[in-house]
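Pasting the structures in now, so scroll down.
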Structure I
Amino acid sequence: MQAKKVAILESRLGAQLAGLVAERGGVPVHAPALAELPDLEPQQIAALVASLEARPARLFIFQTGVGTKALFAATDALGLSNKFLLLLKSSIVAVRGPKPTGALRQRGVRIDRSAADPFTTQEILDSIKDISLQSERVIIQRYGTANVELDRALEARGAEVAEIPTYRWSLPADTAPLEALVAALERGELDAAVFTNGEQVRNLFAVSKKQELLKKSLNHILVASIGPVASKALREAGVRVGLESSPPKLGALLSALDKALS
């Protein structure tokens, strides 16, 4: 990776990721492509808990660690955490990956089903395929956007699906670094770009005024994806994925990137 310029679009762990690239001899160009904004209405949570007491859910699906923690922070503030934990205890609890697993275990929640690696929507559906959901309520902890694929698959099985919004994805308030990164890509000044979220792809193209040039530029460098979800978004944008991390974790991603650039 020596002296190779690597675009880093990660927000929450962006500084850490840039530091890891620098440690390996690369030159990180960090431009956060995503902002996580709170999207949780306490009164909606209170109404949901009340409705679940009247008509319990058959299944809860937790998709992210940060969203799970935000949901419990809301029930804590409302004084409803004990009630919510009792509701979870009498339902089936499924998780999409290790982060929501850790957040739930901190609360002593029993986990009944876990998605297998690489923790996509298909794996969560596989983990619950034997559960009868006809006319049953299913509550989904939403991540940055609605998981339409998951909702439709469950509704096709007869479930009544409700998503709990906890945060939403948006462009960063300051898009100047991202716009500068787009310009650098379009000038051919970078050697690689690292994508850790599918929404980063959409936001990168959203700030570009020359999307075809941006696509062409990305297809001339090494594009690294953390996993299938980010890879799907890249392919939908017409971008060739040079490498996909397996497992979908930062450590494995950096090791694969280092090897590919060296």
Structure II
Amino acid sequence: MTSEPWYVCFFGHDYFQLYEEMLPPERAVQEAVHIVDRLALPTGSAILDLCCGHGRHSIELAKLGYRVTGLDLSEVFLERARRDAEAAGVDVRWVQSDMRHIPFEAEFDAVINMFTAFAYLETKAEDQKVLDGVNRALKPGGVFLIENVLRESIMRRFMPYEVSRLAGDIVAAHEREFDLRTSRLNDRVTLFHPGGARTEYYTSMRFYTLTELEEMLNAAGLVVDGYWGGLDGGELHLDSFRLVVRAHKPAVSG
């Protein structure tokens, strides 16, 4: 544990141990197809993959003929993304930056934010800066697509404790609490390695309702024009696990 924000420390090599089995290559392929369906943009459009992680969506979208920029804070993730893109034979522009500091203006036809990569920050005001930056990065008429966990599904499926065995005989133990006042899911993750060593991480994410998220998007100058219970376009309902929202930056009038 360190004094740095959790999102600076968490997204390193151990992340792959925790989530690799959940993220097989075929999942990224299918999700990229769904992303294209939700965006409804022609091949060759410019897409910013905000918080791109190790580039699994960026690379697949580049394979489909889109001009992709991947932005992430983690150099560990970006190093893997560069290797995987080279191995796949695609050209993706990789940028290391905090999500609050998107260094582009009116450059993209679409911005995507996938796999619950929003609301890591300490306050709503900091989260709002991210959406404001998305607006600046979009061309007039551009589209923003965000995928998160539906807050209501956390309430229905909440597990305060969970233990799982990972590859390499690593055991992961989760101790979770959900703060109803702040809507933050706090998770202390302990990895028990063979031989007795252990590593601890702490994550804290806020989950906005659809109503709250739409208000924030509107405050950023974006207009919601679609929402679903998954990237595949399924209807959003109380049994949905995911929340996918599409919004657009209004075109310049006149």
Structure III
Amino acid sequence: MHSNLTHAALIVGASSGVGAALARRLAREGYALGLVARRSNRLQALCEEVQRTCGARALAYRHDVLNTAEVPALLEKAADDLGRLDLFIYCAGVLFPNDSTTYHAEEDLLTLQVNLVGAAAWINPAAERFRQERAGHIVGIGSIAGDRGRRGMPAYTASKAGLHTYLEGMRNRLWREGVTVTTIKLGQVETDMLRNADRKRNPISADRAAELIWRAIEQRRQTVYVPSWWRLVGLAVRHLPSSIFRRLPI
């Protein structure tokens, strides 16, 4: 046990992109890290990097979020290994190419499993742990795309809308228990997933996204668009009549 640690965080989906950038950002703040993903080689390299550059303690846990049965035990093991758990971040996600002309049930089901079912499998036991401790912070990485159903990626938009609603429900359940729940609605970020978008719309770097997410964590915000100008886009998109929205090239 390492009870003298100041903070410890567990990040699911930490091997690349925003998850890896968040690991680096939290390491600079002195967090001990539990890093979870499928690609153990990338995880191990990231652990070695943050240990070398930040002196942070970092532990790697190989896990496929489709394997929901192993989540409760893995969460407890990571928390026990770290000595405590203050922050939980679900950053795992999948996005298939934006294409309104194809229909692939297998891809849609996988998208829902990874982006929503996997999130629920992790967030629920994290919420129960934090409720018992009457402390803790849960962060879910959602998307501006979840604000409306888009013709080119109905499963992705549904998965993120579902995640946003699930997080809101947990926030409403936990606010009296001393637990913070933050929903991050990401705009476009320069990651591998962006290759599957139909077009680029002023993407920011993963490091910039991590910095803005860290500020939201530090301020214990509830729902945050990253970067903030996407909030105006979201407001406009949410209020467009369906008869207009369905004609837009998005």
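Bear in mind these aren't lab numbers, they're just calculated from the coordinates by the rules spelled out. As the structure is a prediction and not an experimental result, all values here were calculated from the model. Cβ atoms are built from the backbone, for glycine too; each structure is taken alone.
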Between I, II, III, which one scores greatest on mean count of other Cβ atoms within 10 Å over residues 15-22?
III
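Can you tell which of I, II, III yields 0.2 when distance in nm of label points 7 Å out along Cα→Cβ at positions 151 and 183 is derived from it? Don't skip to the answer; put the middle values down first.
Values: I: 3.8; II: 0.2; III: 2.6.
This value belongs to structure II.
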Matching task: 30, 19, 18 is the computed value of semi-axes √(5λ) of the Cα gyration tensor in Å. Pick the structure from I, II, III.
III
Comparing structures I, II, III by distance in nm of label points 7 Å out along Cα→Cβ at positions 103 and 143, which one has the largest value?
II
